[in-house]
Structure 1
């Protein structure tokens, strides 16, 4: 990569597209080293979503090492366009909304930038609510009060306090953000090491934890058809402790209308460790078990273990029994890996768009390349492994976890199992640091620049950051916490086409050479004839988005939707390249 640095030589302060926050960063202020950039990625990557990332794959049947390989590969893949898109940030010192003017036009970039900004606002609200819950937990631990399952004033007070902490860093600008990430990074790495040490010590060793992790890959109970005896069999998989002993002593089934089972001693069946495959006909000889395997009849299961005395039992959650539809083919498993790879690539897809917002402060291209490759893939693998390892250790250590579905994958559930207020308080403080460092770097910088770009003369970075913070309240994350993640991930997947257009324009159309001053001129070359819209980019964007999501409505093309980020990226990239090579369309 070229290491040349370009500075703005023309005075454009009177241009309506220019502001101090959107102006190129002076060379003297481009001081961030590779360690600064690596620290930023550590601060962003260490968060609750990363901690539970591998759990989704393990629950679907993947091994822990397959999940980590997919996470590592996905983050290596996304780091490549991240580094490529960060090149212009280093060379020209401009943020994403200004850089995007060369491809989309001085007005067209608003579409991509605002969508990116709204996605970040949504995540800002969700992360701020999570941080508020940590403050709420600290309050309860300090004063010994009971936590409410629903919404209460304490949770909103915690949300408000954490919101104000975020606003403090927004108000103090990028220097305070840099300080926060440098402060957080070593602490967060230390937390990961301590968590792994805790798990290994309490479970009896590193190898024991990993060996027992296979329990989490299998469902608690599966109905299979044994062709040799032409019978349906219930295969049980309750959790075992560090010595390989099954924790649960009994189980009970509910079939059909009895789906809402409760504690009924008459229906409890003793678990025999040497006989975990049980003929189903003994539970209901008259039932047509083919109706069960076809999904016409619901079957649930619950497990029970002996407590401290004979009148005190430990119960698992009530979960549906899985139906084994047959062995998965090699091709099916490969496709499953590809789908998960696509999902993991999409995890940081939004940051790959706006990475110039950060790399504009880097001293050299080497700093941004090394910093990102050091900071992102390694941290994602490490902290995902922390989540897997600690959860496996908790499953072994805590006697009240009887089935895989009750595994405490998220830190909040795990902390709830500790009775020591000191442990809870210290752990929640660490969670606050992790959530804050992620929220500020990943969910504030990009939308602040995007909103500032809408009104450069009247809305500063600080003002854009406040807009972000306010929208984070308006979306009411306390109501939409579960639903909003799916919406935001869906929208994030649509941004693959934007990245494809940006990279094609910078590397293949403009050959890494932009007219820096023209990016700030209303009637310059990036106004595309005065309209402010590059029609080619708009067309490529629409076609890329439609191609990426059409499979959602057309079953025959669902594979395109499964691979939406790659699909949209490639289609828009190729289309933009060939259309921009046609002079008649380029000048239209």
Structure 2
């Protein structure tokens, strides 16, 4: 078995409890604040449970004051003051738990975003080749938001509800068993209904998140290809496509709303029936003198306090469901191991030596994937310039991307100084390789920032020198703010040739020991290309240069030329 085989682990589907537990473990990274928030929740619920008893006591005292001439009104005042104090303290604890819950959620989201972004930097190009950018953006924004809300609307609300219902159950049954049972009769029905609805909502949330990813994908493609869309007058087609995706998402949201509204309506009906029964039987017991009006008021106040949290069981389950659904999608990405091993404990690339391809084969992961490269054998010494040509799809760019280890060979070895590239530290290897790719990508920033992207330490003179070798300095000098001129998204304010020259200057400034030009002058005129080629050859004696091109004129300085066809070297 090849010891260098890339590790690949497909995303797995965890159970609901595993996902919730994993999200809870994330919140435990802020356990100090979490336990303070949890304490505030329990204390806040405890003080809220004191309010019905004080209300009932105040009613009895008021009746006694009205019916008895010698009743002391001060007792009623003290009860009112105590009620005000308890309500104020309850509000204080509510503020504490809401603030800390939100703060913990935001910190969780921050850490999750950073882990997610770091993972995207490490995942192999094979992964990125097979997933749409819009899906990744949706995961990094909407799904992380679903996990963020779990602490406040899920975990803390669960303990708040548990304390209120448990405490209410104890006080009401202790005060009057019969009325207590009637008062709490709505709790199990609403709890069951809320749980059942929440489980359905989880499935719907998964589908909604997928549809939102699709919606983001459609918009992303449209905006990136806006020039193509308008050139072919396809605005109506794009509108129809976006409208279809939007309608699919709208139908799912309608279904979500329908389930929640019907659930809330049923809960309200059950609560009102229970309230009516308490008034009916409680009124009879007050009339017969078995209980006081204050006691009945206490029961009604308890029901009033409990009905909202109990009705929120649906929201609670929905919060758990959404967190589990979103967490599942995020953890699928975070748990993937299909990345090129960076071998941090490996050797450092110190000096340039002989670069060898030894019977290299490559195919993309998956069953029945065709061989992209077959039996490649090459030997390149310092000062050598290799030219590679061949028809499209013959594996030229793939061969180039194996050198900085964007991909690893399926079998065979690529060695530098007799050492397999996979035995080097990935960072030091890539510092020695400059790959100028055919697809030019520029950042939305200044010209200078783009030139310096791989070498932020370079001086102003080095920036100008690299731009001059790429035949770009004169053009930059005529821009409104010279090297400080902002270029548009992906450099669209520059011409194709200017973007390619800026891309070349970005690699020249690195002065790497291995320079790979992958069809990087296709948009540059022949005269300018010749000047660039001559400048590049000036320092070619102490490096390995690989030029990939369909133009034979671009390969004129090559010491050796190979012709790739169907992944094989057919001529050399």
Structure 3
């Protein structure tokens, strides 16, 4: 027993939980597949109702069929519920599981063989029609705008030529020929880009293995921004509590997951680059062409009846943003709480819908010291370039997922003159505007953006929240349910509570009102009546 699910076992687990849609009717991978799944993100479907899709009867726009093959879309993270199945836990346990995995990674174990080598295509075979990349039903993600099918659930395994340490990252791949794939290395600092530049300096190509359909926990690790030098596959092992089984490629000195569906082995040219894109990206716009490296395929290995796994990305929310959200928030929390020692940090929330996690971040603090908010705000934009354009610090009583509550805090607890800081000369990061088209390899590092840090914490006592006290709301909820009224979904704040500006006298008067003795308060107020000065009245 390997102790973790491969993609096939994961799909079965989804089906057992009612989280999978099997589509047996014919579906065009180029024009129908991604738009169909897209509707569960743009059609008002709540997250708890989103599911993974398995397409079993796929054709392309030329009428080509792919017998024995299927395409999985949304099966990794159509929702946090689908994601939790991939993690092997309940939704409320994923955060803690990531924390434990980051603290206790488990090194992968090498094995001599695995299912991914059930079928092998050599360099001579893949030149033939139907024997190379064209044998797989690779979908078009943004029909009407993308210029080719792209691999999206694509784990690229490379090795640092100096240290020999492997890395895996998720980068899209443009299918350019039967034996050639572009690789989009966005942003400076990506490990694969660093490996490519080191090989270019040595005058050698970069060995790379493009893995499609890795075990879900490996795919989750590949997209999470773990600290440099930390092995993503070891973190994946930490997620499941056992080492991930790895097997050596047929033509490369690179280890890949033994239970992966497909491995595309090859060399990334370091003498030439090609234009790559445009492609619909997670910032909600088409990413224009960029000069990018490309992989020259040397071999393809795959399981019998392979499943091509495709992530739905583009405008968020999406599958890719759900995957990133679950891991990114833990990584940022650990960085701020433990590395920056901000002990009052209670939660990090990266806003997902349309803003794609990176740009808008909410920091919830509990009993902070006077300088904690500013320490947290400044530290939050220092970890990754281009991450954190609008960062808001709020108190524990503000729901960091509810923008009505956040704007409430900003409206009354924040004074723009004192509580907003603008930090200039920031990289724009992942997203428009695109000033240089085509951009060079790794993107355009020109600093022309800025960040806004907002301290929306309470600075002084406030009156209580103007809602009934908790015990009265709870009693009223019992009556509501007794009457058979629509199911309630409480939203914070759903009861009143003190924020410090509430006297014993205020409390006493409220108690008298509840006892029906409010006239006593009226008598007291009458006794304390103040005569209005005639002069003041005239004014």
note = From the coordinates of one of 1, 2, 3, distance in nm of label points 7 Å out along Cα→Cβ at positions 199 and 479 came out at 6.0; that one is structure 2
query = Among the shown structures 1, 2, 3, from which was the value 85, 56, 41 of Cα extents along the principal axes in Å calculated?
reply = 1
inquiry  = Tell me which structure, out of 1, 2, 3, gives 73, 49, 35 once Cα extents along the principal axes in Å, for residues 191-502 alone is calculated.
reply    = 3
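Match the computed value -8000 of helix-only ellipticity at 222 nm (-39500 (n - 2.57) for each DSSP H run of 4 or more, over all residues; to 500) to one of the structures 1, 2, 3, and report its label.
3
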key: Computed 13 for relative contact order in percent (Cα under 8 Å, 6 or more apart) - originating structure among 1, 2, 3   = 3
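Every read-out reported here was derived from the displayed coordinates using simple, explicitly stated rules and does not represent laboratory data. Just so you know, these numbers come straight off a predicted model, no measurement behind them. Cβ atoms are built from the backbone, for glycine too; each structure is taken alone.
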